[in-house]
Each structure stands twice: as structure tokens, then as C-alpha cells.
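Asks: Structures follow.
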Structure P
Amino acid sequence: MKSVDRNNRFDVEKVRADFPILHQQVNGQPLVYLDNAATTQKPNCVIDAIADYYRQDNSNVHRGAHTLADRATVKFEAARDKVAQFLNSPSSKQIIWTRGTTESINLVAACWGKMHLQPGDRILVSAMEHHSNIVPWQLIAEKTGAIVEAIPVDVTGTINLPAFDAMLDAKVKMVAIGHVSNAMGSINPIEKIITMAHAVDAKVLIDGAQAVSHFAVDLQKLDCDFYVFSAHKLFGPTGLGVLYGKQNLLESMPPYQGGGEMIESVSFVKTTFNQLPYKFEAGTPDIAGAIGLGAAIDYLNQLDREAAAQHEMALLHYAEEKARATAGIKLVGTSEKKTSVMSFLIEGAHPADVGVLLDKQGIAVRTGNHCAQPIMDQFGIPGTVRASFSFYNTFEEVDRLFAAIEKAKTFLL
């Protein structure tokens, strides 16, 4: 077995001290949290930032005539600036707050799609997309007469680029694809995909929900038209998402919802809409959530992210080596380029049963089709057991996972 480089640059125990939820017992065993692709845990600074907002600054943002409103607005908009800098967006006004990746995609599908899609136009999505990057396009396709088509994915969970190239023509108006597969961890070659799509004048939306926590994203370098992610996948709170769009596209799109904040002037004769980013932010926003995301970005920026990424990959390689050396385990998703996600099956056992038995031993994993039913159907399986690692996980936790698997096998087989 190839030896794994246990990266000494990254002080995992120091980092673990920042995450209070990790220090508990579940079913009488120390928690091993390996469900990071579903949601990441929150460091103390994020929890404190949210609590401090409610304790000290709770007020609605913008247009306030008092100190609390001013303080809340400053922190709220500072968080938007932090997201713009984190992604290297040309401007913070291109950063739109939503309720999550799902709403961000729905917004683009509804607003951009309504304006630009015609009968016979084609929308290309990969065969391994999350349902949130399939269903919104199906909904707008039904309304406009467009067609949603799947980009082929091979048995390793890798995009078939020659097949994608053959699908491209003037009828392709949108390519919507995940930066990283949530089900298998495959890192898609989005730089090539964006260039190829733009060559036929198609727009590109990248679902970055599974990418932003693992490596840096440079939107100006990527040149995608839209990029979306969720705060809770980036060590921030649930219920908040980000939509980045090119300024000319966002300015040309109609509002997604009507209400307060997104308007400039309202009368029964005519309503005019606010400027970016507020045109797409109807109603009172998730102020605490944005402040929490800002704190999460501050936290990440003070880490050695390269060392954190190396630690995650060392964990993945260690886990996959142990899986290949363990009888009865089949890995699902073996693309050459991956983030720290290990999906697997135990021969003769249903993934749901495996998950229950691991939970009894304090091991938190995800089971099922991971909202990626089409690729599971292609593989002819009901789903997988998914262990997904973050920088606060340890090699000892990987050992505990496999010890728990061996114990589970005695009940399952």
C-alpha cells in the first residue's frame, strides 16, 4: 500500500478546538463527523458573530435613522464585500444574497431563462448534477419550449469532454454544471467547459456549493456568467446563499420577487426597480446569516488554506487506500481529480442500513442518492454511503470509520 503523506504543516487539533460541536458524544461514542458535503460545522467566531448581532445590533438594514440600523447595515454590507473579495468578483454589487444555492439557480433559470430561452433552445447539464441544478431548468424549459439535455459522465464520475464538445451548437443557450460533484467529489474541468460553451455563445452557470470550502475560486479568471454557492457549505449559517452574475446580465434580467428594498419608486401607474444588487433582494434579508458568512470568510482567510487542502487530500487518499484494502467495499466515483469525498458501497448491504449502524458507533455519514438520482440510476445503484472530509477531520477518525465498518459488516453480512 502506498504510504500517505500526513501533512505536518496543518495543526488539525488547533483547528478542532474552534468547532464546539465536534467535542461531544453520540450514542455513547465520541462524534466522528464525516458529513461535510451536506453541511460544514461552524467555528466559534461564526456562532459569536451571529449571537452578537442579535445581542447588540439587531435592526433592519438600509434607510435606518438610528444607530442600530447603521451598525447592522455596515456589518451586512461588509459581508457582501468579503464575499466579493473571496471570489475575486469585479464588484460587490454583483453579489446577490439568496436563501441558498437552490434559490440562486432558480433565480437565474426564472429571470434569465424567461428573457432568453425560445422553443428548441438547448440547456446542457451534466448527468451527475444535484437535483437543484436539474429541476429549475426543467421548469423553465416547460414554460419556454427549451430542452434540457444531459452531458455524459463515465463510470469513474468524470465528464466526457469529447461528447460535450459534440453536443455544442448555436442552439445551446445555457450550460449549467457543478464545479464539484456532491455525490462523488469529482472536480469538473470547468475552465475548459466555460471556454467551449462561450465559443458557441452559450452562457455558463457554475454550481460552486461543493467547491468553495476546498479551494480558492477566482471568478475573473474563470469568466463564467453565473456562480452560486451556499453559506452553510462554507462554515457559515444555513438559509443564506450567494449568486454572482456578470453585471450586464444581472442588469438586463427582471426582478425575481417583488416587495420592499428591490424598488426605487412605487405608484399604481408604474414601479421602477432598484439598482444592483438590491433589485434581486426583496424583503428583509437574512442579516445575521450574512454577518455569519462574513465571519466564516474571515476565519478561512486566517488559515493556511493550501495546507488545509493538502490535509483534506491526505485524509481522502488514506481512506481510499483503506477502502481498497477492505474486502467487500466498492468505491463509487474514482475520477482522477476529486475533493475529499469518498462514496462507497458494502457488498450485500443497503447504504441506509450501513448508515444506521455507523451512527450507532458515533460515525456521521450520509446515505442515499445525495440528490443525484440520475447518476445513481446510470450506475444501477440505489445510492451510496458517503463519507466527506473537512480540514478538521483526523486520520484517527478515518481509522474509527473503518473499525465501525468492520463491526457493521458482522451485522449486515
Structure Q
Amino acid sequence: MRDLFVAAVVFGSIPFILRRPWLGVLMWSWLGYMNPHRLAWGFITSMPVALIIALTTFAAILFSREENRIPWTRETVLLLMFTGWMFVSTLLAQYPDFAWPQWDKVWRIILMTYITMMLITDRQRLHWLVVVIALSIGFYGFKGGVFILMGGAGNNVMGPSGSFIADRNSVGLALIMTVPLLWYLRLHTQSGWARRALLAGGALTLVAIIGTNSRGALLGLVVMGLFFLMKARNRFGIILALIPVGLVVLYVMPPEWFERMHTIQTYEEDASALGRLYAWGNAITLANMFFVGGGFRAVTGFGGTDSHSNWFGVLGELGWVGLGMFALLHIFTWLSAGQIVRLSKPHESLTWARDLAAMVQVSLIGYMSAGSFLGLQYFDLFYHLIAIIVITKMLVQKELDAQRGAKPVPVTRGALPPDRGKGRMMPG
């Protein structure tokens, strides 16, 4: 039954995508983040549904009457350079059998990131993109939170099998990045019941993060939570959402959970933590040995264990230059989000942009902190966050230009025009 449902949705969406290519981005995101075909048991599990949607979207772009262009900013130029560097590193990979399959996954993610920036060109489309991403990953937070509350605390919350977020560490990181997006949706949802549902869903997601039993996810949650309180509006709602989380920790989680989390303070006695330090040392060795790094999955091939860190993973695989590009992607995206917050603040019509940029910053904090101990450096959502900021920046510039009665100027090098005057209220 699940197979038939997923197949009906996927193939039923094709005529709509051919008419409106941007719907292909939403469908691809749903398949990539929620992985509904992984929840079935029959023919749909082995069908390349994401590829089918991607090819349909490409065909729709060719016949579309819209003028679809990539917004070339400092983020998109750097991302292109980073992708080229990844390809060179793959060509010279020390473990080609590991590297090429990973490259096959990564280049598709980057390509669809550019397609996203081409097709998501107004606020409505951007809003629906955030809805699809947040609810697709949030599904595992909602489900996992209920699972923990109903007595499943002795087991780990896991993600969809065969995906980037299948294991507890990876799904914990993905859920941390999703919580701020759920909060943004709550702020900009008009329906009272939907706002309450999103608040409850956010609380369940926090419970699910704890239920992953991932120490890296717990550290990321603490850092992200502190920054969240600094950036978010309506902090009272956040505190309400945190109350059940505290109760879960005190009354639901088993003693084994507290013992495992306590090992954060005694990492030198923990085999898993020592394994991370060993892998990080291997990553540094690889970067020092090979200018372009060892190639995808080289840290695993070199030392027999995964890097368990975004930063050291990129370092071992792509070298010091690759790590520099990866870090700059974070910095550029962060700075652009800060620009959006500052320029949107005086304009009531751009409150949505200010909130979205602030929550992307919170999500990046979660990714950077938890990602220091969990290896998910090529996860789709990081690159989608870059796209969201690039698109938001473009829309903010258009709005400010319209308020001044000026002709919109193409976005270049991440710059935004100076802010002047007050905006007017934008519907919905």
C-alpha cells in the first residue's frame, strides 16, 4: 500500500512539474529528506524516484517560458569552485573505489542546489520550500519524539535506512538543523491550530534529538539552543517548548543515557572518543601528504574509521584548500544572513526575511557545532541553507528597490543596497 501511495504521488506530480518546474524542486526535496520510498517494502524502494523527478524538472526547464538564471553571488561562485575542487580531488583519489560512488551523490546535490536557486524566485515558492524541508525531516522528529514518550527511550531514534541520515548521529544533526526552520514556520503561519501543531512538533523534535543517544547531537543542541534564545522572537514560546524536554530528560530517559552523556567529561577514557581523535589525526596526515586531499572516503580507507567530523572529514578528503573553501561557505552565508537581518529590520514587510535569515543562522550554528563531532559534510540541507540565503537576499533587494521606485539591480558579490525608508505590509 505504501509503495502504491508513493508511486501515485511521484508519477502524479509529473504533469504539474512539467507546467511549473519549481514544483520539481519541492518534490525532489521531499524525496531527498523524508525518503518516503525507504519506508515502503516493495518495488518503490529500488526505483530511482529522485532521478525521475530531477529529469522531469530538467525537461520542464527547457520548455519553460520563465527566464531562469543562476544568481551569481560570492556564495554561488565559491560553491562552484568548491565543486570543481571536489572533482579534482576525486580524479586523484587515493581510494577510487570509495571516492567515485560518493562523488556521484555529491555532484547531484550541488546541481539541484543550483536548480533550486534558478527556480525558487519569489517569497511564496521559498516559503513552500522551507515547509517541505522542515516537515520532511521533522517527520522523523515528530515520530521519534512520540516513540520516546511512549517508552522507547531504551532504544535509539534513527533516520530512514539507506539515506544520509540513517544512523542516530546523522539524524540527530539533521533534526538540530530543522528545529529553527520549524520555528520560522510557526512565526509566519496564520492558522492558530497550525501554530500550536508546529510548537508541539518542535518540542517532540527536541525530545527525539535527546532520544538519539548521540553525544555530539546533545552538544550541538545545547549550543544551538543558547544561540536560538538570543536570535528568536517570542522567547516565551521557546521556553514552553523546552519544559517537556526537561521532563523527558528527568523522568523518561533511562540511567544508561545519563551514563553515556557523562562520558563527554571523561572522553580520554572512552573508546569512541579516542577513535575520533585517531581519525582526526589521520585526516591531518592525509591533508599534509596530498595537496588535494585523499579524495572522498579517504579517512575511512586510510585508518579504517570515519572522520566523525565535518571539518576533519573535509580536511582529509579535500586537503587544506578544500577545508578553507568549506569554511568560507559557512562564513559567507553567515555574513549574508546578517546583512538580511540588518536591512530588513526597519521594514515591516520584510519581517519574514529577517526571521528566516536569523533562523538559518541558528541552523548553521547547530550544523557547525554538532558537525564538529558528526561527519555530515555533504548533507543536502547545508547546501540548501546556502540557497535559501541567496534567494532571500535577492528578494530583499527587489523589495527595497521597489520601495525606492528604482529598477532592480542584479545581485553581485553578495552586496545589498543601503536601506532607506519604511516598507509597507505585505499580504500573508
Structure R
Amino acid sequence: MSDQIKSVRGMPVILPQDIKKWQFVEATARSLLQLYSYNEIRTPVVEKSELFQRTIGQETDIVAKEMYTFQDRKEQSLSLRPEATAGIVRAGIEAGLFYNQSQKFWSIGPMYRYERPQKGRYRQFHQINIEAYGFPGPDIDAEIILLTTRIWKALNLNSLKLEINSLGTPKSRHIHRKELQDYFNSHKEDLDADSLRRLDHNPMRILDSKNPDLQDLIESAPKTIDFLDQASSEHFQALEAILQEHAIEYTLNTRLVRGLDYYTRTVFEWTTDQLGAQATVCGGGRYDELISELGGQATPAIGCAIGLERLIELVDLLDQNQQNDPPKIYIVAVGAQAEGQGLILAEELRDTYSNCSIEMNLGGGSFKQQFKRADKTGADIALIIGEDEIANNTISIKSMQSGEQQKSVKRKDLLDRINQFL
């Protein structure tokens, strides 16, 4: 007998008992995204590796260490997407969606990074992405933050805290980068191996280090906010004013740089202290240069990604998913004629009750066996069809939760009786 084939490490299965949590969170987000007039877009899971090398940055950990990259039969280098924005921008340019237009998109799906698996961090993980193109002002920055705030409220999540910063334009970032290199070079003997590797090519990433021994050194490093050009400074001040007007609490985190090279001006994160080391639940910012870097017309852009695994963990802590389970009706039918009538009844009930789960017993079995199955599914009520019910044109109805005796009702009165139960 051959050895059992197990799942790939870091790529967990979402089992049926967990799916309801996912559906609840996804449905909540979808309804609010529609409320804000964002339209769904679906892009491929596989893209040319060059796309991510050019957009995310050759020196980032994602491209250098974490991408799943392979060659196809024509020796093209392809990669599983590690994030969604690059693919959406590529698709929008190809379809001509950005030329003298504004667009508001959202997407949902799996991403892939070869990281060390741990709670809240997987090699296959899922994101909801929110993207807006063609809006240059701080009002769209604020709208996306307000939209995410509304998602947290709808899920009854109170532990998320907003952190914001501004990285300025590529020109002001270049000045800041040079100051950072000079600063960290003067403290080179205090840096760890990761920081030394980043020093020449991406010194801003040192600011994101979690090494406790470096925190005092990082705290004293030159800050992006001190090198902003006038337009970026005014943009950021306007964003702060809007957030204050809407009573959105936030913290200015001058060390917040995000992990992708394409960010400009506003960056932000929603974090929590409920999930241990994996604190970031949502992160994003502006990427005003990205479309032109990929050959499109210069277009302002902003977006964010919500980590679904972490968001669902927070919802699970509240056990909210339980209160959203729909009522369940299980149809017990014994005998060939009863099974036929049961299937007809199941379809009628599905036409009538869009907010109910209707399950027809399949595979036969005695009354006792079928009631065991009904009980195992957690059904609220069982509808019973047997020889007596067919002969008398009735349906028997039984509450599975109260323990009351089953009662027989005329077929024409069944819906009224079900309504009483529900």
C-alpha cells in the first residue's frame, strides 16, 4: 500500500465546518463594497515573474525569497501571485481601463508566498483587495479607510487600530533613502544580518525590523515625514483633517513603510493585539507611479489588502458566525413514493425559503436511521413522509430541538405550520 499523500505544508484546507465563517465575512465585505460602488475584478493566479519583479521590487523579500516561481514548457518564467495589485494593474492596462477613466475595483482570492508557516501566516493565504484608480486627492485615501472602518463595525470588531504615514514622492523618498543609508552606516556594527543585507539596496525596510535589539536605533533614524515635498505634505495633512472630521482614531507611525517598493505618499495599516505576532489585518497605500512604470498612462492609484485568515480569526474570537447560521429543515422520506414526494417538497421549500437550509435525505434508510442523520446535521425541524402521510395527503412535522411529539398537518397547511416553527 502506497504512502498517504498529505497536503502541501502551509496550504491548509478550509473544511466545511469552517466555511460558514468565511461566507459570513465575505458576504459582509461584498455588501459594503457594493454600497461604495466598487466593482469586482478577477485576475489569474499565475502571472509572468517579470511583473512582480518590476512592481514589488527585486530586492524585496517577497521577490528575492518568497515567490513560487517556475518555468513553463516554453521556458517562460511564471510565478504564483504573491499579491493582487500588480495583476490588476496589468489587466487594467491591457483592457484599456485606465485611459482617461477612473475605476474602483475589488477582488478576492488566494495569494502565495514561501514563508515559514505559523498561526495567521500561511503559504497559501486569502485576501480581499480594494483598489481605486484615477483619483489624485486625499478624499479617496479617506474613503478606503472609512470603508474598511465600516467593515470592522459590521463584523463587530473593536480591537483594530489604524496607523498611517506618508512616504512622499519617489524624489523625496530618494533623499530620505540616502539619509537612512548614512545613518545606518554610522551604526553598522549594531545591525543584524538582515539589516546589513538591506542597507545598500532597501534601507527603508530596516525600519520595519522586529528585532528588539534594533528598536532604539530605528526610533532615532531619519523619518520619512521630515523629507516630504510640499505637495505630499499638503496631501497628508488633508487626509488627517478628513479622518479627524469623521472621528476616525489613528496613530502617526513614522516607521511604517510597507513591504512593497511601489508605494508612494499615503501608507496605512490596521493592526490588532488579539493575534499575537501577526498583528496586521489590513494594509495598503498609494501607488501613483505603478501604472506608468508598467507602460500605461500616468494614473493616481491607491488600494489595500485585507488578510482573510486573520480577519476570520478575529471574528471567530467573538463566535459571531454561530448567530448567523440559517434555520435548517431536514426531509425524512421512507419508501420510493415518499422519496419522490420528498424531492418535490424540497424544491418547493427552496423556492419559498431563501433564508433556510433545506436538506433532503438521500441514500434511503429506515426512519430511525434518517432521524439520526437529521439530528447530526443540527436541523431545527424534520418533515416526515411515509406511507401514512402519502395515503392521507399530509406531512408530519417534528421539532428536533424541543423534543415535542411530531404532529401531522394537511399538505395545504404545511407552510403556515413551518412559519410558526421558524
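Throughout, read-outs are computed from the coordinates displayed, never taken from laboratory work. Fair warning: this is a prediction, and the values are worked out from it, not measured in the lab. Cβ atoms are built from the backbone, for glycine too; each structure is taken alone.
Asks: Where does the value 12.2, 35 come from, among P, Q, R, when Rg and Dmax of the Cα atoms in Å, for residues 148-227 alone is the thing being computed?
Replies: Working: P: 12.2, 35; Q: 13.2, 38; R: 16.0, 49.
Considering all the candidates, the number was obtained from P.
Asks: Computing relative contact order in percent (Cα under 8 Å, 6 or more apart) gives 23 for which of P, Q, R?
Replies: Corresponding structure: P.
Asks: Could I ask something else about it? If semi-axes √(5λ) of the Cα gyration tensor in Å is computed to be 32, 27, 23, which of P, Q, R is the source? Walk me through the numbers before you get to the answer.
Replies: On the way: P: 36, 28, 18; Q: 32, 27, 23; R: 53, 23, 21.
The read-out comes from structure Q.
Asks: On to the next question. If FRET efficiency 1/(1 + (r/R0)^6) of positions 172 and 316 (r between Cβ atoms, R0 = 30 Å, to 0.05) computes to 0.35, which of P, Q, R did it come from? Before the final figure, lay out each step's value.
Replies: Numbers: P: 0.35; Q: 0.85; R: 0.10.
Going label by label, the one that fits is P.
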